[in-house]
1. Output the label of whichever structure in I, II has the greatest value of mean count of other Cβ atoms within 10 Å over residues 59-66.
2. Which one of I, II has log10 I(q)/I(0) by the Debye sum over Cα atoms at q = 0.12 Å⁻¹, as calculated from the coordinates, equal to -0.59?
3. I, II: which one has Rg and Dmax of the Cα atoms in Å, for residues 27-122 alone, as calculated, at 26.2, 87?
4. Identify which of structures I, II gives the largest calculated value of relative contact order in percent (Cα under 8 Å, 6 or more apart).
5. Out of I, II, which one gives 2.6 for distance in nm of label points 7 Å out along Cα→Cβ at positions 11 and 107 as computed from the coordinates?
6. Can you spot which of I, II the value -11500 was calculated from, given it is helix-only ellipticity at 222 nm (-39500 (n - 2.57) for each DSSP H run of 4 or more, over all residues; to 500)?
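Read the figures in this text as sums done on the coordinates, not as results from a lab. These numbers were taken from a predicted model, which means no experiment stands behind them. Cβ atoms are built from the backbone, for glycine too; each structure is taken alone.
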Structure I
Amino acid sequence: MSNLGYTEKVLDHFRNPRNPGRIEDADVTTKVGSAACGDMVQLYLKVNPDTEVIEDIKFESFGCAANIASTSATTELAKGKTLEEAKKVHFKDVVEELGGLPKHKVHCAMLATSGLKAAIMKYEAKRGKRTVDEDFVKRMMTGVLDPAKGLNIVAAKRVDRIEVEGKKVRVVLSKDLDDDTRATMAEDILSALTGLDLEVSVE
């Protein structure tokens, strides 16, 4: 254990991350977290349409050593697995894979695995295997963070209303948000739902 509370495995994944970079022709991409909060992850997946095996997965991570290590470990746990198997990757599996994380850094493992689950959900929606409804939109927005509270905007109660009608999605944010925070959240919401052939408005 290092003097920062990081195990050798964490430091190894940080110094030599597995699957870094991007996939230009990815079947699905997703971004979770917020640069304003200090931790952000972008995932890229290539999925075999016949076997639903994740044949390739890469990531770009903006944040601390624990964030990079957690995302690196998450991609290792998901690569080569079917979507159903990858859905079962829990943040505790990532923590275990890394030989432990300091308590105040466990949220990094949670962010990485929530990004993986969001990517799988988006892939299923693109393939017509998941309905885009209010619940889907809400779950996609759990990767959008409120920088003031350090929680996702759903848990932080920053979303007043979600309306879905066909391909039209309307998200109404809390009235008490300042303009800068509202603009940042709106951008992150649009990013979370990008690539889904939806007409999204955020108010």
Structure II
Amino acid sequence: FARNANLSVSMKIPIYVDTVLSTAVEGVDFSVLPDTLYLAPYQTADTLTFYVYDDNISEINESLTIVQDYIYTDCYNYPVRRMSYLIRDKDSLEGTLTLNAASDTVNCPGDSVELSVVATAFEGSFDGFWLADSTYVPSRYFQVDGDTTFEYLLFDECGDTVLFTQDVFLKPYEPMTFERDTIRVCPGDSAYLAPVYLGGEDPLTFYWLDNLT
């Protein structure tokens, strides 16, 4: 409410909810309103603030009509004003976390997997981050050194949050070891060499230092 006359006097502005035109319930769907706004001398305006509640009930849009009643002054009478609103349920926060791989198990330590988060429903704007390092990137690669769980926290403008988790596993892996041997040959003799190893993950490739496979 604002005024541009009678500035030297205080003014009372009656406020109430029109319960005939309103389907929203005061104190349930929105905060209780004051019955009067006060303008001090030389105060030209005031603002009515109220809060909409989430009652966790799925409903159609609810109407709310707030009435500023008649105001009588010596110099001017202010007519009734009706301010109408619609209160709707906020959109739920929903999304998906996808592992872009054929399996949740990697073969070797240090292999990478790609994880992607997509928000499918939200209110206003949204964002999120990976709990491992607070990175604000919804799609990224992670290096896997062992069984681990990756977590992503999604949140929207209304403060709703969804925590996504993805377990990734390392295939049972036996580190490669080899057996070392010493042979003695005479100048000009030939020797047959074959690596003897244990563990590792197939397929294996061997290289001699002369670059022959």
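1. Going through I, II one by one, mean count of other Cβ atoms within 10 Å over residues 59-66 peaks for structure I.
2. For log10 I(q)/I(0) by the Debye sum over Cα atoms at q = 0.12 Å⁻¹, the value -0.59 is produced by structure I.
3. Derived from the structure labelled II.
4. I
5. Corresponding structure: I.
6. It was calculated from structure I.
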